[in-house]
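> So, here's a batch of structures to check.
No lab work stands behind these numbers, since they all come straight from the coordinates. What you are looking at is a predicted structure, and each value in this text was computed from that prediction instead of being measured. Cβ atoms are built from the backbone, for glycine too; each structure is taken alone.
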Structure P
Amino acid sequence: MSEGETVELLVSQTNTLLSGVGVFFTVISVYLAGLNYVLSEESALTKSIAFLFVTISIGMIMAIMLGAQMQHTGLIQRLQEIDAEGQLTSAGRAALANYTDGVHLTPAGKVTIDATVIWFVWGSTVITFAALVYLTFVYKWRVNVTPIALGPAP
């Protein structure tokens, strides 16, 4: 695989990541709307079934994201191979820098851009899932619907 193909696939991986994040938050938003407007007055069994479905959805998204993360690691290794051969161009070095360069947070080391993205994805997932458990089974939702009285037709 050439450097150009590898860099192109890395850019495609970023698009996949952004699509996955978009789908993740769409699922969460729809579930929260359902909790507020539909499930707030339902039984624990009904809430558990709805929670199971959203858990399956999140699980599928995270499995796809894990696969993308593994592919990303392979693409980075390919860039490192090309670099070891001394054939990496500036575009390839810039793509590889996301994995090798980063922000110096401590004297002992730095956090790379790729590592930061990975921590945000998995950390956000854990925090969001914990919040969904709380909002589904602990939080007492108040009905947020204003009743409208319809009068007789004119």
Structure Q
Amino acid sequence: MKNNQGFTLIELIIVIAIIAVLATTIISVINPVEYQKVSRDTVRLSNLNSISQALELYFAENKSYPVAPLPSTAEDLSEYNSRLAWVDPSGCKYVYENIGNSGYRIYSVKESKTFSVPSGQVLVKVVPSNSVTVPVGCNISSTELIQLSNQQ
């Protein structure tokens, strides 16, 4: 009598193939790369909000916004917020634009295709990248930018 207590090679190959197909399907549905891009865009928006708050404190003290570009040695916002980040998670610098004495715009690249501006953020828009100079040295080829402005 033969003792058959194990699986045959064919059975093992079929089970491994089924597991591989299921894993591939689940990973393609979840799309972890896109979730990472969305999280980096969320960090960018948070950094833009921090810079905006420092700019408002600067304006309250000096009655005007700093002239571009930021950060500069003459007009550094670190006294208003010592933890300001001028570089986003992928190494791109934020772009600051002074609009006279009463306004400003700050731009960041938008990496994710599915990122959208959270509701209630009326001063944040997604704009085409051909309207603003994207920072040099940015490894992201983005067609859109995240814009935060103090004017609508």
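> For relative contact order in percent (Cα under 8 Å, 6 or more apart), the calculated result is 22, so let me know which of P, Q that is.
Working: P: 32; Q: 22.
The structure behind it is Q.
> So helix-only ellipticity at 222 nm (-39500 (n - 2.57) for each DSSP H run of 4 or more, over all residues; to 500), computed for just one structure, reads -12500; which one of P, Q is that? Before the final figure, lay out each step's value.
Numbers: P: -26000; Q: -12500.
That value comes from structure Q.
> Another question, then. Suppose you compute mean count of other Cβ atoms within 10 Å over residues 13-20 for every structure in P, Q: which one lands on 13.8?
Going label by label, the one that fits is P.
> So if we calculate distance in nm of label points 7 Å out along Cα→Cβ at positions 69 and 117 for every structure here (P, Q), which label has the highest result?
Of structures P, Q, the maximum of distance in nm of label points 7 Å out along Cα→Cβ at positions 69 and 117 occurs in Q.
> Identify the structure, out of P, Q, from whose coordinates mean projected area of the Cα convex hull in nm² was calculated to give 15.4. Don't skip to the end; give the middle numbers.
On the way: P: 15.4; Q: 14.1.
Among P, Q, the structure yielding 15.4 for mean projected area of the Cα convex hull in nm² is P.
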